[in-house]
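Below are structures written as structure tokens.
Quick note: the coordinates plus some simple rules give every number you see, no bench work behind them. Please read these numbers as outputs of a predicted model, since none were measured by experiment. Cβ atoms are built from the backbone, for glycine too; each structure is taken alone.
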Structure 1
Amino acid sequence: MEEFIKIVLQSGKTALDLGLYVLLPVLVVMMAIMKVVEARGLLALVARGVQPVLRVFGVPGAGAFAIMQLLFVSFAAPLATLAIMEKDGTSRRRIAATLAMVFTMSQANVVFPMVAVGLNLGAIMLTSLVGGLVAAALTYYLFARSVIDGESPEDPFVAAPDKVRKSSTLNLMIVGGQEAVQVILGAIPILILAVFLVNVLKAVGAIALVETALTPLFGLIGFPAVAVLPLATKYLAGGTAMMGVTLNLLKEGAITVQELNRMAGFLTNPCDLVGVAVLISAGARSASVVRPAIAGAAAGILLRGVLHLLLF
């Protein structure tokens, strides 16, 4: 019982550190910027500009912001765009496609620190875009085809009301920041439970068992046996934890830069317990389509993994 309480308390501390000191600052700034961009009409302008291309893959025009936020800010940054999609009338089917795309692509908070130790940024960006758009298309046309909620024929980004347009930039940023705080407060229980599950699996030896089971498979595709550790850590504990483990393995010489780039297609994405928990906290509509989104993301991640094996 004492060990159980320790796991609970440690999980709570880890989740609160992640939510309050990592996700909250990023999301407050991003939501503040997004609120201003939306009110001034720039979001609608960009959405209309890229709509013809992205709609082919099932992604609304605003998905361009989600792509930029993920690739250049952090895994939590697209939460700002998803939160807007929750309220602007975007169909659940297109939200599912956007989620699948985000789950597949690489997050900046993991990629850029690892570029310093040899991760190939160009390959990461290329496979992110290819894998993300394929995942979105598969989700929209296959996995989420039965998700119907009265989609409008056009992207729902419209001009902001006059009252919003006349608001000062500072007021808009404050409102956006307040919305971000509410989103993070709603995500904290999910974060605690996700981290708790990971810690329980570690305590009962499940992660060690997975490492043992996957070692022969990794040998077939040219991964070092020690690669089981960062991969298991990534999908159970998240990208930040994986990055710490991987950097340590590189420092020790247990893996090479080439092996890192071969594994990167499977390692650098937010499709893990923590990442999914954070992104679906955008709202009930996002949470309702998480299954088809994960199915599409699985295909996209597999494609990215194969591309990295071919490239390196």
Structure 2
Amino acid sequence: RPGRSAHQAVRVARRAIEDGHRWVVDLDLDRFFDRVQHDVLMARVARKVDDRGVLKLIRRYLEAGIMVDGVKMPSAEGTPQGSPLSPVLSNIMLDDLDRELFKRGHRFVRYADDVRVFVRSERAAHRVLASVAAVVEQRLKLKVNREKSKVVRASAATLLGFGFYFTRSGVKIRVDPKALARWKDRIRGLTSRRWSIAMDERVARINRYMTGWMGYFQLSDASRPFRDLDEWFRRRMRQIRWKEWKYPRTRRANLRRLGISESFSYQWGNSSKGYWRIAGSAVLQRALPNSYWDDLGLLTLRPTWQRLRSAR
């Protein structure tokens, strides 16, 4: 909806938890964008749009179908996911659900097809899950994934890549471990030793990804995971540099140039230990400290998080 953001949704969820709604109904709409029935959707669009030309255009957009092996396949349900119009149509389709939840006085958050309802007890949560699922399936003709829909404590709930944890000063926001795992997978690709690319170009690509990722996840109150991941990330970068030096003579010369003693440069420059082990050694950490990567302009998680938080 206009003026609404994912961050606002997460903050609303935190307020509900702070107000004592410590049980969360996580409603999973099974393949929402694939299963929306066009007739049901258009009936709801017609409530808000009275221009017959626009309605006809939307209907044609929905029924455009897809190409399979060069053959156009018509479609009677679903909306093209990724289209700019799909989020608008999803909001119109689920407006009835919003109204029903408001009418019942529930604290809830819905962002596109991500729905969370916050209640005070586990018993109430199971009751709400059953009743809301009935509304979705009977009134909206959508399917609720019963296996993925669940009731969880607030500390185990996730929303739009974030989770929540409790401290003495209140409810805090953290990054969902699954989102951290996806970040790690992406960084593995960007820091692959097999990827032959100049270091400045590698740093530029990493920075583009890091800027976008942290621009979203700066909402997190917890920085400890960022610190731990930064250590792993820098070690990945050190092993890339070590591989670039390639030959013992080059390694010895670079270690000496970076302030390592003659004896240690000789010992480690001629070492047959693996890249990962050497990247974690005290010698290479002294030769390639955080300041070395800062001078190259490399962005890492925790400093970027601190900078973005201080600018808010």
Can you rank 1, 2 by relative contact order in percent (Cα under 8 Å, 6 or more apart) and just name the one with the largest value? 1
For distance in nm of label points 7 Å out along Cα→Cβ at positions 34 and 290 computed as 1.7, the structure of 1, 2 it came from: 1
Work out which structure the value 4.3 belongs to, where distance in nm of label points 7 Å out along Cα→Cβ at positions 122 and 234 was derived from one of 1, 2. 2
If Cα Rg over 2.2 N^0.38 Å, for residues 106-145 alone is calculated for 1, 2, the one returning 1.48 is structure 1
Distance in nm of label points 7 Å out along Cα→Cβ at positions 98 and 274: greatest across 1, 2 for structure 2
Comparing distance in nm of label points 7 Å out along Cα→Cβ at positions 26 and 298 across 1, 2, which is largest? 2
For Rg/Rh (Cα atoms, Kirkwood Rh) computed as 1.11, the structure of 1, 2 it came from: 2
Which of 1, 2 yields -17000 for helix-only ellipticity at 222 nm (-39500 (n - 2.57) for each DSSP H run of 4 or more, over all residues; to 500), as computed? 2
Structure with the greatest value (metric mean count of other Cβ atoms within 10 Å over residues 114-121, set 1, 2): 2
